Structure I
Amino acid sequence: MTVVGWLQILAILLAVLLCAIPLGHFMGRVFAGERTFLSPVLGPLERGLYRLAGVDPAREQSWLGYTLAMLAFNAAGFALLYLLLRFQGVLPVNPQGFAGLSPDLAFNTAVSFVTNTNWQSYGGETTMSHFSQMAGLTVQNFLSAATGLALAAALVRGFARSGSGTVGHFFADMTRATLYVLLPLAILTGLAQVAMGTPQTFEPSATVRTLEGETQTLALGPVASQIAIKQLGTNGGGFYNANAAHPYENPSPLSNALTIWQMLVVSVALVFAFGRLVGDRRQAVAILSVMGLLLVTGIGIAYWAESAGTPVLAAAGLDPAGGNMEGKEVRFGLAASSLFAAVTTGLSDGAVNAMHGSFTPIGGMVPMVLIMLGEVLPGGVGSGLYGILVIAIVAVFVAGLMVGRTPEYLGKKIEAKEMKMAILAILILPATILGFSALAAVLPVALSGLGNSGPHGLSEIYYAYSSAAGNNGSAFGGLSANSPWWNTTLALAMLLGRFAYIVPMMAIAGSLVAKPKLAPSSGTFPTHGPLFVGLLAGIILILGGLQFFPALALGPIAEQVQMLSGKTF
């Protein structure tokens, strides 16, 4: 590790924080339905969309109505995307002549983009037409991210309102998230990426002459527009198979810094919006402190592990001072690659600028663990905030047991119903990951897709289902996932990780919004100080450790021991 490397990491994180504060204030106004500086331009368009859809945003929905509207909207999006992918080959807007996707691959891909996962069992430049990339995948990048923002706003209203029966209107929240937050940011950062060298064209390809005098055909397309929203919406699906390691998606260290900023800024800003909406910015600082503490710890461990290198590379005659550069781009280096890996998995983004399967065992365990902790550091757009608030409910309940008082959070009593729903939501991730992993570890149809045996092969399985259930989308290289087994089971894991979590979370929102908001008393446990920060961080780590440490001991930890002993598989 170097001082310069750490300065790169800290500079990008500081840039995110400085931009997230004003953006969070703006987002708070958007989700409160207040007028913003964009209202004169976008207000008529917003109202036109409401009239076109027959929606009155003033007629708010109960938690059940909101949830059913969200499920129906996403089901329709899935159906349309599935049909587009299946019949891509017969559409006239297909200049590359790509065939339609197989039923299992179309199912996996449609579920993947609707759930904000963007797991890709295909190579984008060799599989998807420009029309499918734009009208299918890019559209869902906006809508799935907007869905997450809307759901987070609904849960926050559960804490902010007193004795109400409604949590907002799903279509109104989603429309505002798209028009006022995601679309303007995507346009601005997309233009910045074009200026840095990312293509934005309808041309299918370009033929160039190489340094050796040969010719090579390079795939082109509307890349920048998709990359902008893939990062801002924490979607992560690449236009190209190599994702953010591809020089067209991520041409330079400057574009790399921009993409990391894009990944983080909306999720961090939403925490500040949460503080504004509940009327106590100290709560936002406490939540963000937990996110930052655990994320920076993960970055540090990954950077240290990759800087230490491996005995195998040293024995091959490589300079150990260079660290483990296997699977990484020289133009980014160890610091930026470690930062990218931790950020993309601390979020539910899934974009990669290095191959996580080529990290050292401990370095590769970091992104896996950050997903397993619940994708809340700071988590996906919307999903990170509502995920950590569910864990915060558990934390204040534990605190209440410690001091013998009825637990409260943000003025709302946490009772049996909220705890049952919170625990149900939290159990979705380990049940899905470990359940599917156990099956895949013993079934030949699943094992045939592994590229490695031993602990690393087991890590490929763990990582795949963690990524799917956590709606992340990144993967360990080596797993051949484009088969009926992997496409189907990973899609089911994505659905469970997204929607099976959302339903109990929304039930919590409905229960909280109906309760009166209590004034703080001498017995109220403060949830804005260092004690709560430590408690919440401890609960996150304890839950992750209890659920996943035995599995990790058989995968990356065992592989690390084998590596240090000089043995390989």
Structure II
Amino acid sequence: MSEEKKKKLSTLLALARFLKPYKGTIAAFLAALFFTSGVMLSIGQGVRLLIDRGFAQQSIEQLNIAIGFLLVIAVLMALGTFVRFYLVSWLGERVSADIRQAVFDHIVSLHPGFFEDNRSGDIMSRLTTDTTLLQSIIGSSFSMALRSAISVIGALILLFITNFKLSLIVLVCVPAVLLPILLLGKRVRTLSRKSQDSISDVGTYAGEIIQNIKTVQSYTRENQEKIAFGAEVERAFDVAKSRVRQRAVLMALVILLVFIALSSMLWVGGSDVIQGRMTGGDLGAFIVYAIMAAIGVATVSEVYGELLRAAGATDRLMELMQEVSHIQPPEQVACAADSLQATFSFRDVSFSYPSRPEQRVLDHFSLTIEEGKVLALVGPSGAGKSTVFELLQRFYDPQAGEVTLGGIDIRQLHPEDLRQQLAVVQQQPALFSADVMHNIRYGKPDATDEEVIAAAKAAYAHDFIAALPQGYQSDLGEKGARLSGGQRQRLAIARAILKNPRILLLDEATSALDAESEYQVQLALEHLMKGRTTVIIAHRLATILHADTIAVMEGGKRVAQGSHHELLASNPLYARLAQLQFGVDGAAG
């Protein structure tokens, strides 16, 4: 079996996994499908009765019987179609929802390095556009293809029963109709995948511009971005145009071949009726079955292109599902993280980000963060300070050395258990498009309203929250866009206070605050940090003068460690940073 066939088979099997839980629904749908197909095939017999007994015998009674038979068929078809359409549409919606949920569940468990190499817009396109396409295929196109396939098979059988000679004409033409489907189908599938990718690129580009709209307008780049987006749209259109052209050629060729075959059959059948070798009713029934077969083949050829698009979309979704996270829980967890001493140690750690494997961010880095103490990290940009936070949370694993908690390598702990011991307040806090209550409660989902309000008061955020239009129920907009930088940061601090962690990671948590707010939040943080292990990334040395110890980083190494006054005297890099911030002698005023 070729690799391409194996890939197609694996794609179908992947979809089958999501269909498996709904065997009962599928069985009911198939029963309704076979019922309606059988009823539809009975139309030919109704036409034969109408012509041979109603028209040919000039009998009103026989005409009434034939018309009654056709009306019964119509009622049965309507009932069967209702059941079939409802069940298959429900199945399409349900399976689409299940796939979307499964993909999302898998995505949120992937390591952060995955998102360095994959754009969020592309991932969102797969999660929304591709799953919507699958819903359409499963809930509509697949049903049409199956119904048409059954109609074609049933019609061919009845064709042979009705007239063997005419059936041979149809049988000879079937391969001629199927051949272009097989030959052009592969090309359509490739273009379908490219079309999905190009649409994803358009969404990604638009999303990036919208997220940074203030920067775009600040630099008056609107016209250039319109032109650039237009180019992306045109590229997507060109790919879609190629796909549509191929499908149009496929459909046109199939229809042409089908009606050439139908015309040949009508000429031969008409000759037989004129010469008395078959009745007009038989020819009428034969025409009905031939038309059913022709429409069925044409529908299959049309839907085949849709199914190929679905295969392309499924490939993209399954790529996400098959992505393996580099951060995995150990087979045997060493112990519960909350039972360990809240002391972190970096032991000769070397680390490079997956997207930049040749560039070492930490180079034989060693550091101990003692329980209940406040340790500050200082150094120039690119020294590796933020990377220390990334490794402490086990978003990445070092290529060499180890990071330990209470003397246990954190790779021997469950990642979720480890992260429950931590709370992070970033320089640019992450807020969600929800209300204030949701954003603060994110640190402790089961917290009561009273606990949330208490945390907000401790972070000196309650007053501005109460002044919002709906108070704690006020929606913050995308990424907290309706708040100032200082207000966003105080909400993030409230979230950390509510979580009540053993270990705090503060990325200059007061940098966006005015003097009054900074003073208030510093008091809240000092109270919060008591008895907790705290690591602070410091950009302003004034905020960490009272840290228990300060570690100076440069080039991914710890080059010095001590108190502010010790480092002023012993480390030229720290002394230079202090001089830039505090004045000539580097001493805080």
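Where a number appears in this text, it was derived from the coordinates with a stated rule and is not lab data. Quantities reported herein were computed from a predicted structural model and do not represent experimental measurements. Cβ atoms are built from the backbone, for glycine too; each structure is taken alone.
Assuming 20 is relative contact order in percent (Cα under 8 Å, 6 or more apart) as calculated from a single structure, say which of I, II it is.
Comparing all candidates, it corresponds to I.
Can you rank I, II by Rg/Rh (Cα atoms, Kirkwood Rh), for residues 369-560 alone and just name the one with the largest value?
Comparing I, II, the top value of Rg/Rh (Cα atoms, Kirkwood Rh), for residues 369-560 alone belongs to I.
So FRET efficiency 1/(1 + (r/R0)^6) of positions 137 and 169 (r between Cβ atoms, R0 = 25 Å, to 0.05), computed for just one structure, reads 0.15; which one of I, II is that?
II
Work out which structure the value 3.5 belongs to, where distance in nm of label points 7 Å out along Cα→Cβ at positions 41 and 249 was derived from one of I, II.
II
Which structure, out of I, II, was Cα Rg over 2.2 N^0.38 Å, for residues 105-208 alone derived from, given a value of 1.37?
This figure was derived from I.
For distance in nm of label points 7 Å out along Cα→Cβ at positions 313 and 377, which of I, II scores largest?
When distance in nm of label points 7 Å out along Cα→Cβ at positions 313 and 377 is computed for each of I, II, structure II gives the biggest number.
Once Kirkwood radius over Cα pairs in Å is calculated for all of I, II, which comes out largest? All intermediate terms of the calculation are to be shown ahead of the outcome.
On the way: I: 23.9; II: 29.9.
Biggest value here belongs to II.
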